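Read-outs throughout are calculated quantities, based only on the coordinates presented, and are distinct from any laboratory measurement. All figures in this text were calculated on a predicted structure; none of them were measured in a lab. Cβ atoms are built from the backbone, for glycine too; each structure is taken alone.
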Structure 1
Amino acid sequence: MKVLLVNGSPHGKGCTYTGLSEVEKTLKEQGIETELFHIGVKPIRGCCDCRKCKETGRCAFDDDPVNTLIEKIIQADGVVIGSPVYYGGANGALCALLDRVFFAASSQFRYKPGAAIVSCRRGGAGSAFDRLNKYFTISGMPVVSSQYWNSIHGMKPEEVLQDKEGLQIMRTLGLNMAWLLKNIEAGKGNIPLPTQEAWTPTNFIR
């Protein structure tokens with residue numbers, strides 16, 4: 001079993017990474033393989049609604065990490081997405097990335113457990129956390145929770161390491177993710193997946 005941890009911060013080894021590392025450490029202690037994926041600092045375009053991805057399951061634009069991330073999520077058994085908080089929301093580059101990833105391939109992520117963590121100095125964690133969880137809930141992905149909302153606080157990694165409750169939240173998240181993955185694995189071949197109804201889109205303006 002493998003969990004992909006996505007660092008949605010421009011800083012490769014900053015506060016978001018520190019929170020993800022605590023989750024990763026717990027997952028490894030539970031015998032779960034991990035991979036850390038950093039979105040980097042190169043420009044990431046927003047979705048232009050060309051809908052080419054509906055034919056291929058991949059984004060038509062292949063000059064940024066979108067299609068690479070799609071492949072990695074497909075190969076993983078679960079995913080944890082981390083972001084810093086900017087103006088009460090997740091990193092814009094990460095949201096541009098995830099908009100295209102999930103629009104192109106969300107049907108291929110169904111039933112993979114997903115979780116989000118956010119890192120902030122003081123406020124805005126709740127709204128950023130809510131923004132990220134919407135990717136999972138629209139995609140049929142079980143959302144993994146912790147003992148509180150998955151946020152960690154600090155301006156620098158050294159300050160994050162002083163947030164004792166935040167670190168505990170990260171460890172609890174890792175334990176819960178590992179527990180759910182093990183239960184899913186134990187149920188394979190014994191418990192069938194739910195039957196999916198055909199989508200019935202309904203528009204309210206006629």
Structure 2
Amino acid sequence: MEYNDRFKDAPWYEKSSNEHIILVGTGGIGSNALFALTKTVPATYWIYDPDKVEAINIGTQNFKKNQIGKYKVSSILQNCQEQSNCSIRQFNSKYNNEYFPIMITGLDNMATRKQVFEKWSKQDNRELLIDGRLRANLYEVYVVTKGREEQYEATLFDDSEVDDGPCTFKQTAYFGMLIGARITHVLVNYLINKYANEEICNLPFKISEFGEPFLIEVL
């Protein structure tokens with residue numbers, strides 16, 4: 001297959017086929033992230049989401065009109081397989097405490113974020129936790145490696161504290177694509193460093209982008 005000939009000699013590409021990566025949530029964040037991830041990093045992805053595609057998802061998430069009423073995990077699996085060589089294991093259920101050293105969250109609630117973090121942070125062989133957070137015209141990506149656990153934990157709060165904002169302006173397709181691309185960018189940088197056994201690429205703790213002032217912040 002010549003699908004990936006443009007970057008088959010990239011420093012992360014060949015070795016990353018041995019990675020197993022968990023992605024929790026396949027909505028506005030996860031569906032867009034998986035599109036970029038499966039085209040870029042040929043790992044095996046374990047995806048979790050109990051939800052089905054609704055009409056309201058079509059405008060902002062990586063689903064098709066004929067997938068309305070179907071499970072999101074099976075729908076995004078189909079879409080990715082149509083566009084790339086990918087290995088995906090799907091679970092149309094809530095996250096069940098499965099673990100791999102690299103985990104990604106694309107969630108709309110803090111309770112499951114905390115659950116994923118608690119599972120990940122207790123493992124001696126943990127490597128990377130990427131947490132994406134998205135609203136209509138802003139995103140935040142948190143990058144957690146060993147030693148950053150307390151810094152990340154300080155960003156967690158109760159779902160009751162979340163200001164939902166207007167129900168008709170919660171997501172946009174272009175910011176979903178932006179955060180999906182940024183999550184993939186972070187993973188690639190991490191894998192380059194991992195396989196080279198040195199810090200070649202920057203791996204910030206937090207990346208955020210705001211649409212209206214057109215501001216990108218990296219911490």
Structure 3
Amino acid sequence: MTNIIKVYPESRNAANIAQLPVKRQWMDETPNKHAYQCMPLSLANSLGWGISFPEDISFIWDGVCDTTPDHVKILKGKKYCFASRGNATISFNTYLTVVTEEDVTTLVMPVPNEFNENAQCFTNLISTSFHKAPIPIAWRILKPNTEITIPAATPVATIIPISLNTLQDFEVKIKNYPYPIDREQVKEDLEYYKKMTSLGKFTNLYRKAENSRGESVGNHETRTIKLRTATE
């Protein structure tokens with residue numbers, strides 16, 4: 001059974017929505033694209049649908065933080081953003097209304113493993129079963145007196161459907177003794193990591209869920225995240 005989120009564009013100017021790509025520019029720039037060898041990192045990169053716009057957006061903040069909109073000047077992409085909330089923020093006109101069932105909440109959060117020293121996307125939870133308005137996305141501007149540009153097609157946020165009820169009453173239980181592990185195996189694995197690293201090679205032990213002896217240590221819940229976008 002396919003779980004479905006309904007998205008209603010309200011304008012020809014609506015934002016684009018698509019599953020986030022695995023690629024990140026900073027990861028491309030690591031030697032031999034080494035960062036992609038980290039499966040937990042690469043897997044998280046594609047978590048959710050990215051919201052982006054077809055045109056550049058640029059703005060500048062004068063460093064004053066109050067409730068008026070006077071301190072953020074939008075330079076490009078005015079139809080896609082506004083500063084009326086004040087407090088050194090810029091909000092985005094997505095023109096996308098997201099609708100889910102009552103047991104699904106939409107998590108809006110920064111794009112995983114995408115870093116921006118100039119501004120940061122707010123993380124929020126929206127009850128999209130009844131919030132019949134465009135999904136709210138906003139950034140907190142961090143660097144004053146600097147023109148900040150979001151290039152066209154660059155995701156400004158990611159949205160992820162979650163069930164808050166599945167988190168209710170979870171408990172973290174702190175044990176007063178160490179987790180029982182094969183310390184000799186841990187030592188062997190560490191030596192194997194060191195050896196392969198010194199040779200400029202990758203072990204992929206975690207990716208394969210194996211130890212350095214080639215023995216299975218478990219199974220990943222999934223190795224890829226597959227999300228779809230369809231037009232009806």
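One of 1, 2, 3 was used to calculate helix-only ellipticity at 222 nm (-39500 (n - 2.57) for each DSSP H run of 4 or more, over all residues; to 500), giving -3500; which?
Structure of origin is 3.
For mean count of other Cβ atoms within 10 Å over residues 33-40, which of 1, 2, 3 scores largest?
With respect to mean count of other Cβ atoms within 10 Å over residues 33-40, the highest-scoring structure among 1, 2, 3 is 2.
Determine which structure produced the value 46, 43, 37 for Cα extents along the principal axes in Å, calculated from the coordinates; the candidates are 1, 2, 3.
Comparing all candidates, it corresponds to 2.
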